[in-house]
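So, here's a batch of structures to check.
Each reported figure results from applying straightforward, stated rules to the coordinates on display, with no laboratory input. The shown structure was predicted, so the numbers you read here are calculated from the model rather than taken from an experiment. Cβ atoms are built from the backbone, for glycine too; each structure is taken alone.
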Structure I
Amino acid sequence: MKYFLQAIAAPVLASVSLIAAAQSVAGPEIAAKSYMVLDVTANQVLLEKDIDMAVEPASLTKLMTAYLVFGALRTKKLSLTQTLPVSTKAWKMPGSRMFIDPKMQVPVEDLIKGMIVQSGNDATMALAEGVGGTSERFVEMMNAQAKVLGMKATGYRNPEGLTEAGHTTTARDLSILSTRLMHDFPEYAHYDGMKKYHYPGTPVSNENNRNGLLFRDPTVDGLKTGHTDAAGYCLIATAKREFPNVGSRRLLTIVLGTASDNARLNESQKLLNWGYTAYEGVELFDANQAVATPNVWKGKEATMKLGRPEAIVVAVPAGNAAKVKTEIQRPDPLVAPFTKGQAVGALKVTLGEKTLLTVPLVALDGVEQAGILGRAWDSIRLWIK
């Protein structure tokens with residue numbers, strides 16, 4: 001069966017596995033089975049522990065459900081005002097709930113709020129059935145989408161995250177999903193930061209978002225909590241703080257398998273504060289600024305500009321910005337044609353012997369192939385060279 005998969009153009013990000021080697025600042029003691037600090041602005045892992053260890057994601061699963069729901073909204077398969085039925089299966093879901101029942105027709109937007117803010121398993125199931133037709137088909141979509149996103153160690157068995165054999169992921173895969181969710185669907189990010197929600201006509205239980213950092217730290221604006229007995233207490237938190245040298249910096253922290261709700265909040269806060277103080281953001285090049293202007297052979301233009309459509313920012317251990325060095329890595333010779341946005345080499349950023357960042361460079365403008373005479377002349381020049 002074929003499904004629509006989100007193949008939305010993502011920024012060409014440097015490899016998480018490569019950047020993990022850039023850790024050079026001692027991190028705080030963290031009581032979690034697995035954790036990570038990711039500088040989203042620079043796309044650098046600042047700190048990690050066991051990020052490839054298989055874990056149960058609990059309600060962090062709902063991030064993938066949200067990804068597919070947002071995709072359905074973008075393609076007009078769903079609308080925010082559209083109402084969905086509540087099946088008996090959704091109504092009987094155990095665990096955290098929004099408290100909807102089969103007598104209700106619930107707007108999609110309210111189900112999204114119920115899923116994200118209240119972590120409602122019933123709301124999640126209603127959305128999954130609304131997008132996939134059945135929860136089983138929706139799970140197939142989840143696993144297919146995970147492959148598209150490059151989540152190589154994730155297997156989904158349900159949309160909500162209840163414990164089930166084979167329902168596992170890793171902190172690395174969760175970082176991929178989280179960053180793509182924020183990048184691909186910024187128009188829905190406000191749901192992650194909602195502090196309270198209650199659907200009219202349902203029992204008033206806990207209206208507060210389960211992400212307690214939203215109430216502790218005004219710079220935190222997401223992302224999702226998770227808890228089962230098997231998974232422990234988990235939290236993916238993201239914050240955005242302003243800095244004079246680079247503007248805003250967004251960090252994302254992942255803590256998995258802590259002992260309590262308070263522990264996941266405390267450990268996440270420690271990681272956020274550490275990431276913002278131990279590292280500083282340095283903007284190396286503006287968006288669309290030429291990082292290099294190499295010669296081009298057999299083209300209508302003699303040179304081409306290489307850069308990135310977004311600013312190139314690197315996270316550097318505090319106080320070391322002046323020691324950062326850059327190196328252009330590219331094929332030689334460069335033979336036209338080139339299309340705008342085509343990958344052409346990379347920018348390697350180092351601090352001492354450590355590689356901080358490797359950023360793919362693209363052609364900022366296209367270069368058409370020269371005419372026959374121009375190509376022939378350059379062929380002779382290349383032969384002599």
Structure II
Amino acid sequence: MENVIKELVDAGQLAGAAALAWRNGEVVHAAAVGRRNLANELPVERDTIFRIASMTKPVTTVAALMLLDEGRFALDEPIEICAPELAHLRVLRDPEGPLDATDEARRSITFRDLLTHRSGLTYGEFHRGPVGRACAETLGAQIDNPLTPDEWIARVATLPLIDQPGAGFHYGISTDLLGLLIARLEGESLGEVLARRVFAPLGMRDTDFVVSREKRDRRAALCGFDDEGRLTTLTATPGRHALDERPEDMPFESGGQGLWSTLDDYLVFARLLLPDPEVPALLRGETLAMMTSNQLTPEQRAAARMFGQSIFAAGHGYGMGVAVVLEPEKADPMRCRGGVGTIGWPGAYGGWWQADPNDRSVLIFLSDNMVELWQMARGIGLDAWSAIASFHAIATS
């Protein structure tokens with residue numbers, strides 16, 4: 001495991017990474033290799049705090065499902081119960097077409113739609129047409145955003161959907177909106193909701209939307225590649241979606257991408273989803289089973305695309321916040337691969353995890369390497385992602 005990471009560090013493709021394999025109640029291996037900061041040569045350690053990007057989504061999903069268990073909302077209830085500004089939305093006739101060519105939404109977005117990414121909301125960078133530019137210009141930064149939650153929701157209401165609610169899987173801002181809605185229901189910030197409902201019960205002491213001052217020396221610095229493919233430190237991700245120094249008083253908290261965490265914190269969260277009797281049960285058994293079971297129709301799985309590539313047709317489905325292995329022999333390890341029912345979901349900065357209930361194992365890989373889309377097209381930075389596949393092969397052998 002160490003050698004896989006060290007080869008990439010030595011080749012200048014990765015600043016550093018931390019990885020962990022847990023099976024049947026114990027950590028069977030953990031590795032921390034390379035540097036968490038290129039500028040001052042600080043090493044990656046087991047307690048290094050990484051941005052986990054979309055690994056945030058399952059955490060927000062669990063908090064939302066806790067409210068579902070308490071009867072605070074129903075799955076098929078319109079989200080207008082707590083966001084009246086999102087009533088009467090419009091839907092593009094062509095996802096890549098002009099913004100004024102729309103029809104009325106046939107129905108409201110429901111909480112189920114948000115939980116399964118079938119709301120018709122998307123990420124701007126996934127579309128080259130007018131809606132992509134409109135999302136970027138209207139909503140601004142995806143993570144460290146100066147808008148208030150209410151301002152952000154109001155701006156979402158001005159955007160057309162790219163599909164009818166419930167019709168298809170479109171990866172995007174659904175979980176961000178879900179997080180802000182449960183915060184409204186609770187009368188707290190999303191960070192306060194997650195701290196009280198998830199982090200405190202599970203003992204996740206190093207997970208939050210902002211790293212406290214006394215822990216900042218443990219952060220992994222954001223890294224990326226310059227135009228020549230050389231590894232460099234970033235002060236912000238492309239588009240300034242995430243800043244290296246997030247203001248502590250920034251009100252917007254991204255339930256889809258915004259958390260920082262560590263190997264051991266995310267391990268206990270992943271064990272929650274197995275489930276593990278040694279970890280406090282935050283959800284009813286039937287609710288956890290629903291979250292970790294495929295919710296998409298065969299047609300929705302086949303049609304789901306990300307950057308023009310199929311997401312789920314080859315071996316995976318999607319539950320609520322997680323991919324689910326349906327056909328192990330066809331499953332791509334970059335989502336997750338294990339026995340039937342294995343779950344996981346990666347993050348854009350090189351984070352990855354999976355939990356396999358069949359052999360009761362959890363695998364986690366954390367790094368903070370940002371690769372832009374145009375760089376991927378030129379083959380820059382792809383070697384860092386290969387480390388995850390190699391780690392998976394070693395840890396499951």
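Assuming 5, 24, 35, 27, 8, 1 is P(r) over Cα pairs in 10 Å bins from 0, in percent as calculated from a single structure, say which of I, II it is. Going label by label, the one that fits is II. Have a look at I, II and say which one yields 8, 27, 31, 18, 9, 4, 1, 0 for P(r) over Cα pairs in 10 Å bins from 0, in percent, for residues 142-309 alone, as calculated. So the calculation was done on I.
When relative contact order in percent (Cα under 8 Å, 6 or more apart) is computed across structures I, II, the figure 17 traces back to I. Taking 13.1 as the value of mean count of other Cβ atoms within 10 Å over residues 70-77 derived from one of the structures shown (I, II), identify that structure. Attributed to the structure labelled II.
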